[in-house]
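We did not get these values from a lab; they are worked out from the coordinates using the rules stated. Bear in mind the structure is a predicted one, so any value in this text is a computation, not a measurement. Cβ atoms are built from the backbone, for glycine too; each structure is taken alone.
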Structure 1
Amino acid sequence: MLQSKEIFDIYLNSIGYEFVEEKCTKDDVIKTLKESDENYMLGVNISKGNKHAIIFLEYKDNVFNFINNKYEESDEPDCFTWAAAELKERLDEETHLAHIEKISAKKLDLKEILSASIKNLNSLKEDINNFSKKEITQLELRESMNTLFRAAILDSIAMFELLGEDALLERTKSIQKEFISVIKEDKENLKLEEEMDISGLADVLDEWKRLMKKNFEEYEYRK
C-alpha cells in the first residue's frame, strides 16, 4: 500500500530526490549488487507466498547482506545474508531494483493523492475486518504481515511519529505488539478477532482517515 514510487515521491520530490526503479533479470540483479555501493531496495521471496521488500547493505566475502524492514519485537531476523545461488532462488524472474537520485525539488498536486489514500484506507479497514472474522492458518497469518497489516501497524507508526500524534502512535504500537504476540503463540488455526483488538485497529484507521481529511481540507484552503 505504501511501498510504491508514487508514495515515496510525495516526500522525496519535496526535498529534491526521486525514487527510481529499474526492472532487472535475476542475473542482472546479482551483477548490479556485486558491483554497486547503492543501497537498493528490492522484493525477495522470504518464504513461499511471502514476498518482502528489503534493503541491500553490501556484498562482502562472497555473500549479499540485507537489512530487514520489520515490525518492532518481531521474531523476524534483523538482517538477511545469502550467497548468490540462494539469493537468485528467492528472486522473481523480473525484479525491480530501486534507489533514490538527486533532482530539483518540486511541489506536487496532492488533491488526487489524498483523495485516493482516503479510499484506500476504507478498503484496508474492510479487508482487515473480513480477514479477522475467518478461520486462518499460521501460514496465512504470517503472510498477512506483509500483505495486509504492514501499512496498518508498521508504516503508520512512522507517519504518526512524524506528525507528532503521540496518542495514536502509542495505540498503534500496542496493537502491533498484540499482533506479534499472536504470531509468536504459533497456533495452528485461529480467528484473529478472537486473539487481538481488531476494533481498536479499526479506530486507529478511522483516526488516520480523519487526519488525511483534515490535511485535504487544509490543502484545499491553501490553494
Structure 2
Amino acid sequence: MLAVLDRRWPGAARRLRPHPIVEMASWPEIRLRLVDEQLGERGCAVSGSYHPELTPPTVLVGRSLSHRRRAFTALHELGHHLQQTDTGLGERTFEASNPLQFQEKACDAFAAEVLLPDAELARPGLSAQDIVSIYQNSAASREACCIWASRHIRGTVVLLDASGAVLFASRRGAVSTPFIREALRSRISAADETGEAAWCDGYLIAVLRVRSSA
C-alpha cells in the first residue's frame, strides 16, 4: 500500500507522518471531513468511515477523538481509498479467505507504518527516552509507540500512568522494578542495570532489558 501511495502522491508518506489531517485536507482527489461520531449497527461509536460513492471520495473522521487518534483513523480510511481504487490491492483483498478482516488489518498496518516507519526509526539499543522522542516527533499515540518499540527491543516495554498502573506491557509478568519505583517516586527519569524509565506527558515509559547470559 505504501508503494501505491508513493506512486500516486510521491513523497506523501513523509508529509503525512507529522500532520495527516492537514496533508490529506490539501488533496483535491479526496475530501476529508471532521464530523460528530455516529452510532454503528452494534451501538458503538464509529470513529471513521470511507465513502467512495461521493464525489470526490470522502473520508469522515470523528472530531471528538484526540488529534493522535484522528491521525490514525484518517490514515486507516486512506488505506481503504487505496484498496478500492487500485486494481492490485483490490485483487489481493478478494483473494483473502476473509476479505473484510484482511482489509481492516492491512489498513491498520498501513496507518502504523506511515506514522512509525521502521526504515527511519528502528535502530539497535532503543531506550525509553528514544521512545519518548519518537512519540513527540510523530502523530502516533503513546501506546502505538510502545507497541512499535516492543517489536524492536530485546526486552519488555511498559507504559504506566502516573499512579503506576500498567496501561500496556509487551510481556506479562511483574514490572515493579527498583528503577520504575524510583521514577514514580521522584517524577524524573531513572535507570539501573536492568533498564530505564522516562516520563512522557504525565505517563511513564519503561524498558526492561533482557540480561545477557554469561
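Using distance in nm of label points 7 Å out along Cα→Cβ at positions 47 and 103 as the calculated read-out, with 1.9 as its value, let me know the right label among 1, 2.
Matching structure: 2.
Kindly point out which one of 1, 2 the value 22 was derived from, the read-out being relative contact order in percent (Cα under 8 Å, 6 or more apart).
1
Can you tell which of 1, 2 yields -0.72, -0.82, -1.07 when log10 I(q)/I(0) by the Debye sum over Cα atoms at q = 0.12, 0.13, 0.16 Å⁻¹ is derived from it?
Derived from 2, not from the others.
Which one of 1, 2 has helix-only ellipticity at 222 nm (-39500 (n - 2.57) for each DSSP H run of 4 or more, over all residues; to 500), as calculated from the coordinates, equal to -16000?
1
Ranked on distance in nm of label points 7 Å out along Cα→Cβ at positions 183 and 199, which label among 1, 2 comes first with the largest value?
If we compare distance in nm of label points 7 Å out along Cα→Cβ at positions 183 and 199 over 1, 2, the biggest value is for 1.
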